[in-house]
Structure P
Amino acid sequence: MTSRLLQPPAIRCFGLTKRFGDVVAVDRVDLTVEHGRKLVLLGPSGCGKTTLLRLIAGFEMPSAGTLAVGGQVVAWPQYALPPEKRRVGMVFQDYALFPHRDVRGNVIFGINRESGREERVREVLRMVGLEDKERRMPHELSGGEQQRVALARALAPRPAVVLLDEPFSNLDTRLRSRVRAEVKEILTAAKATCIFVTHDQEEALFLGDTIAVMAEGRIRQVDTPEGIFHRPATPFVARFMGIADFLPAKVDGDALVTELGLVPRPREAAPDATVEVMVRPDDLSIHPDAGSEAQIMGRVFLGGHYTYRVRLPSGLEVHSLMEHSLTFGVGDRVAVRLDSGHPLNCYVNGRLHATTPV
């Protein structure tokens, strides 16, 4: 236990920055990834997540800040230790397999000529379930099998960290779900330290022990999947992690007055503060009410549920998740009820504060 506590983290970034001319792609990122953890870098296109991954891999040189891998500083301004010397494995978006090499040839490529080399190839092929296909060529494999070859090649040299850049984006929806479950199982069994890049919220929640949400080159929040989803630090993070609506609220004594009713006031909400209460579709229920001014504006069928888009009398639109057995049509008048059954997040001047029990 003591040696584990003294072990430096697998990845540590201090003020890591990357500029391309006047564009700041990565802006003063501080980040730590402990050994054996799976971190997901999540954010919209152009947020800097792939550039950050490339800085860690050694494909880009930082403009400012430092980067350490396993306690060894490998990059600082205008210097980057070559990728092959920093104990980092990479799984590319298109897998980047050598088409002229068979499965074994692809996997053995990154292993130094040392004793036990052949044994290590057999070990990682067993790990990814491809020990019976080592003589197959890449074009003879399915997309999922090619993904596992790329993963085996990245794991073979025993890297300090494995980096995966949108690793499932080339797979169809059905195959993607199965392959990412297999990859997670393989990486967990290998006790590998991993950093994934994705813009898919569902994928991030499934894969990560920790999620770092990025926007405009900066990390906006680092937390567990549950923390990111249930306690988003800002409205941006809340919206990025799924449908989130914000009810403007006014302070009235110990209460916040919203269009859908009262909720308790957090201590930080001063009378002149800008206050919003966040609600997700499962926090709101709708019911038939011909006399209501609220109206169904749209709906999406999700199999067991519908998501309804409802315009409130103020013109604000919110969303409600309802079971398929209760069906409304576009244009129907409905009553909207705040019915969360759990604390709601409250944002005072754009910042998350104490939740409000409802």
Structure Q
Amino acid sequence: MKSSVALKPARAKQLLAAAERSRILVVGDVMLDQFIWGGVSRISPEAPVPVVEFARESYMPGGAANVARNLSALGVKPQLFGAVGRDAAATQLRKLLGQQSVGCAGLVVSPSRHTTIKTRIVAQQQQVVRVDRESRGDLNGVLMQKLLAAIRAELPRVDAIIVGDYGKGVVTQPLADELRNLCRERGIWLSFDPKPVHKLNLAELSLITPNRKETFELSGLTDDTKNSNPLADRQLMRATEKLLAELRPAVLLITLGELGMLVCQRGEKTLHIPTVAREVFDVSGAGDTVIATFTLAITAGASPLEAALLANHAASIVVGKVGTATASAEELVASFKR
């Protein structure tokens, strides 16, 4: 059923204020996002490609680091855990994280790894091409144990953990299993943004946030139907029911781009929350915003529906900006007033 519940601005403000006291850890693949900005006025005589005339460049935390950045923008002071190389990109990433009040003492250093850099070339507010420099191999045993030890040391003061899997080698089955066990023992909320190509066992987590493509990959079903009303999309509903039965998450939150999102829980009717985005300039990092906002809302005492409404509004704000962006608490409360 389509959600008819609206979140009042006062309630949104109350949840965001309460979330500032939350202690949230972010674990996963961290990246440095580089943006090269310019304009196009001609096509290259060497090949049928546009010539981008350089104007400026900028850098932002990406991947799991962008999840942490989103939390910080909403008033939480997160701690970030992942792996970087011993290189200039790692130095720059740490500097950016420090400027945005993200604790990065949990970043382990691997001399054999290259800190992931995603370079996006943007002309006239449109992404022309992306170049990735990265290491994808799994962390070795020594580094994984060092990472887990750093996480364990923080657990007595933690309300929630968010895992961001982007396929760069930090998120493995041993890491997922250990985090699941640790969180279950201590009653800590565990959110997981999956990368289905890993084929990890994601059973019995607090929250899973796949998009439509990832939902079908996780379920093993074929996406051969499309309906503007997700609740009338029979194959999507089949995939949803299969994931709820097999993985048994507390909440399955499926993001559907311009169609909004689905809030799914076992034994309850699936709720459809339509998007509130007015203009879409760039969807980069919108999933990071969703999992960050939903999780902080839960730690602040929100119901899953309230958390999804808050996350939906936050996503509508960031897709209206160019580049991996964040939503501030002020912007978020204002969006409910509209």
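Once Kirkwood radius over Cα pairs in Å, for residues 49-168 alone is evaluated on every structure in P, Q, the highest one turns out to be Q.
Between structures P, Q, the calculation of FRET efficiency 1/(1 + (r/R0)^6) of positions 129 and 329 (r between Cβ atoms, R0 = 30 Å, to 0.05) yields its largest number for Q. Among candidates P, Q, the computation of Rg/Rh (Cα atoms, Kirkwood Rh), for residues 81-256 alone that gave 1.00 used structure Q.
Name the one structure among P, Q that volume of the Cα convex hull per residue in Å³ of 145 was derived from.
Working: P: 185; Q: 145.
The structure behind it is Q.
For structures P, Q, calculate relative contact order in percent (Cα under 8 Å, 6 or more apart) and state which one comes out highest. Between P, Q, the highest calculated value is found for Q. Given -11000 as the derived value for helix-only ellipticity at 222 nm (-39500 (n - 2.57) for each DSSP H run of 4 or more, over all residues; to 500), which of the supplied structures P, Q does it correspond to? Attributed to the structure labelled Q. If FRET efficiency 1/(1 + (r/R0)^6) of positions 33 and 289 (r between Cβ atoms, R0 = 41 Å, to 0.05) computes to 0.20, which of P, Q did it come from? Traced to structure P.
Laboratory data are not the source of any read-out in this text; all were calculated from the coordinates shown. Quantities reported herein were computed from a predicted structural model and do not represent experimental measurements. Cβ atoms are built from the backbone, for glycine too; each structure is taken alone.
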